[in-house]
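Next up, some structures in structure tokens.
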Structure I
Amino acid sequence: MLQGILWKDMRLSEVLKLIFSNGYSGFLYIGDIEENHVLFKEGRIVYAEYNDYYDMDALQEIAITSEKFDFVKHESVYFKSDFEKQTPNAIAIVESVENEFPNFSHLLNEFVNFTEGSENISLTKEELKFLSVLEFKPTRVKKIIDRLHKPSIEVLRMLDELVKKSVLYSYNVNNPKIYEYLVDNYPDIATIFEQSKGDLRRFETELKRNHPDIANKVLREIREAVR
């Protein structure tokens, strides 16, 4: 029985290599949802599914999760697909994603915003298409990933590239749930929260000073929203 937690006990690439080298057939279950699994036939990956992602996209998404895994051998696997021919390449891609992810992981809990004065920067068609999805206000990275429905690593790569080009800037704040609520409901006040660096006492003081008419209402809503 091969089981554990990804990134803690083994990386996905290590699991895939072990199954491939031994020619095992069966199912590699990821997490608690039965549909999230990888199917193997004599070591080759014939199918992968994870949270509505499939095959290579699914493997890239699984590669950066820290969910539990459980491999169950099953000798009678008759399912065939063209994807199984790509097994060695798929393992190599998974390995590259695992190597890249630590450099991008910090972005997952951050917000991004457009910078000013970036009109003259040369952008690719892919980058322009990517930017068209974003809103002109701070946006949580995880929301961007959900909206684009692309593997997380691909979105993180693009964000990182646009940050390097000074088209976007990314930042983190304390109490991100409060910040997200303000961004969605009170974008002007969210700026005060950002300037307060997530310090709740400082934010409350500045809020009452700048918006005395609605300060108590906003603070009450925040307490209810993050309860």
Structure II
Amino acid sequence: MRSLLLGLILVIVSCETSEKPLPSQRILVIGNSITIHPPDSSIGWNANWGMAASGPDQDYFSLLKADLQKHTAELDMIRENVYPFERGFETIDYDQYEHLKVFQADIIIIRLGENIQDEEIANWNLAEALEEFAFYLGREDTKYIVTTTFWPRPLVNEQLIHVANKNLWKVVDISDLGSDPDNMAIGKFENQAVASHPNDQGMKGISAALARAVRDLE
């Protein structure tokens, strides 16, 4: 009987400690309006968080941060809308993002691409620019996670995956989320561009996929 009880105790303890706590982390998330967008009355968006989420704690960044904080010794996590990079990735002056470089991120999550037009892509120009930008922002030992686009962008995704594979960065495919209208805020905003953004369900899906990827880095 005593050996049986001891065995049960060991099983319970092992279950409770099966998820190894993450070390202290400094995480930078770079993205676009899905990551954060300031108020813009011209399109009916009056908040300052990930576009189309119902509240400040419901966008993927906030959900991911809350999730990681449960398992991380100390977490410092910031985000930035780098829309200017999407629209001018070949000519942009990276010095405008020096404050992100100073952050000295342990992990950089790259969650962008929806605003890049196909006609702007030639050869591997986007992949090369993103590689240069990412290395500018990070340290020599920084780890990188790249997601595919939420909306269908085959040529953009080809470039994102290319640079990720070249540098052994982790790729998180979220294309299945963007192919399901149930993951969009359709009908909740008059502006269709806003309404096509991830709703709370879509944001949860992005957050969950990224949380798994962060844990897999350890």
*Among I, II, which structure scores highest (criterion: relative contact order in percent (Cα under 8 Å, 6 or more apart))*: II
*asked:* Taking distance in nm of label points 7 Å out along Cα→Cβ at positions 113 and 129 as the criterion, which structure among I, II has the greatest value?
replied: I
_If helix-only ellipticity at 222 nm (-39500 (n - 2.57) for each DSSP H run of 4 or more, over all residues; to 500) computes to -11500, which of I, II did it come from?_
II
*Assign the value 2.0, calculated as distance in nm of label points 7 Å out along Cα→Cβ at positions 25 and 97, to the correct structure from I, II.*
II
*For the read-out distance in nm of label points 7 Å out along Cα→Cβ at positions 33 and 193, a value of 0.5 was computed from one structure; give its label from I, II.*
II
*Among the shown structures I, II, from which was the value 7, 27, 24, 21, 14, 6, 1, 0 of P(r) over Cα pairs in 10 Å bins from 0, in percent calculated?*
I
*Taking distance in nm of label points 7 Å out along Cα→Cβ at positions 89 and 121 for each of I, II, which is largest?*
I
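Values quoted throughout were computed directly from the atomic coordinates according to the rules given, and no laboratory measurement underlies them. Note that the structure is a prediction, hence the values are computed from the model and not measured. Cβ atoms are built from the backbone, for glycine too; each structure is taken alone.
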